[in-house]
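Q: Please find the structures below.
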Structure P
Amino acid sequence: MGHATALTPTLGPTIRGLADLAPRTLGLMHGPAYTGDCAGALRELAAAYEERLEAEGERLRGQG
């Protein structure tokens, strides 16, 4: 799960930039549109991706 997303250091800031636009509705790829705290949801998504990026970096550093 999540392997189709490019996990890069710029992903979190990019998603936060979208949150800064204060969207009221998010159009999801294979699901219904989301209305609610869209900016908050995007910020949580950015944080989750940053946690995954850090965990993957730690995993790779441990292989050295």
Structure Q
Amino acid sequence: MDNMAWARDHCGGLLRIIVAIARDRNAEPRSIQECFPSKMSMRLTHLDTESGAFRAEAEGL
């Protein structure tokens, strides 16, 4: 949430997207098997830091 608020305040809401793959999707808590950057970027259009709700729209691939 802090990173999204920072992007909203300093980068016009532009977010770079990463892909994270879970070791076991049913585990609690989950752990990451692998992660890597995506070519996709998104623009944050709404962020509610109290509830954690946000909305973002695709910018480019």
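Q: Taking -4000 as the value of helix-only ellipticity at 222 nm (-39500 (n - 2.57) for each DSSP H run of 4 or more, over all residues; to 500) derived from one of the structures shown (P, Q), identify that structure.
A: Computed on structure Q.
Q: Assuming 36 is relative contact order in percent (Cα under 8 Å, 6 or more apart) as calculated from a single structure, say which of P, Q it is.
A: Here the read-out was taken from P.
Where a number appears in this text, it was derived from the coordinates with a stated rule and is not lab data. Remember, predicted model here, so these are calculated numbers, not experimental data.
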